[in-house]
Structure P
Amino acid sequence: MPEINNPEALAELTAAFRRYEVALTTNDVAVLDELFWVSPHTVRYGPGENLHGHAEIAAFRAARPGPFGRELLRTVLTTYGSDFGTANTTFRREGSQQIGRQSQSWVRMPEGWRVVAAHVSLLPPGVG
């Protein structure tokens, strides 16, 4: 059984997740591209898109308007051993009452923590 939430690994994943959140809301495409694993195996499924591979994810990010505000409602970060973790959060975009959900799988690569899989979905209006 891997150690759950090793303090050092959890602190590192938390820092990477926070860096991702700042980059997302400020539309810092360079940092977003950096934090996704550069691999054809990386996936990101969103409310209106299925992206396979870092190149598709980067192209999506480059075309996305921003910046935007959002409030994180509940976030759960968990590490499994020292090299794998998950980040799950619910959020509300500024000016909206609709609740969104974001799940990420993170792996420690030689260059640092990277998102290897992500999923973003929106709950139907009024649910949440």
Structure Q
Amino acid sequence: MSKNIDVEGGCHCGAVQFRFTLASLEVDLLDCNCSMCSRSGFLHLIVPHSEFELLTPATALTSYRFGTRAAEHLFCSTCGVKAFYQPRSHPDAWSVNYRCLEDGHGLTPTIVKFDGRNWEDAKANLEKSR
């Protein structure tokens, strides 16, 4: 039996806060080795746009794009933490940093390696596993 699980999270200072809903406590987290994620320790929890709600004003976010400029990296304008962003791998979802979730969510994560340094091949492998 599954029920909807509401999860909240945000940045370090609290200027960026969000909530989303999941159908299961069991979640896959993508551990990417690209130049951005390997430096920040981001663990990707993919959440459909329709299940995500930003609770604070979007004006609290600063945007950064690089490379193909397809991904939009969003940082808190105050503390600099990237709690979520728009990945190019999942254009219909947000990538939420598992490490920015509030305690007590009860999620059971499984870490899945994602070879972001070889992005095209890694993306093709993701599509095969869906």
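If mean count of other Cβ atoms within 10 Å over residues 70-77 computes to 17.6, which of P, Q did it come from?
Q
Taking helix-only ellipticity at 222 nm (-39500 (n - 2.57) for each DSSP H run of 4 or more, over all residues; to 500) from the coordinates of each of P, Q, which one would give -3500?
Considering all the candidates, the number was obtained from Q.
Computing Cα extents along the principal axes in Å, for residues 62-117 alone gives 35, 30, 21 for which of P, Q?
Computing Cα extents along the principal axes in Å, for residues 62-117 alone on every structure in P, Q gives 35, 30, 21 only for Q.
Once relative contact order in percent (Cα under 8 Å, 6 or more apart) is calculated for all of P, Q, which comes out largest?
Answer by largest value of relative contact order in percent (Cα under 8 Å, 6 or more apart): Q.
If log10 I(q)/I(0) by the Debye sum over Cα atoms at q = 0.14, 0.15, 0.22, 0.27 Å⁻¹, for residues 14-53 alone is computed to be -0.34, -0.39, -0.80, -1.01, which of P, Q is the source?
Of the options listed, only P reproduces it.
Which of the displayed structures (P, Q) returns the greatest value of distance in nm of label points 7 Å out along Cα→Cβ at positions 6 and 46 on calculation?
Largest calculated value belongs to P.
Every read-out reported here was derived from the displayed coordinates using simple, explicitly stated rules and does not represent laboratory data. For clarity, every value in this text was computed on a predicted model and none was experimentally measured. Cβ atoms are built from the backbone, for glycine too; each structure is taken alone.
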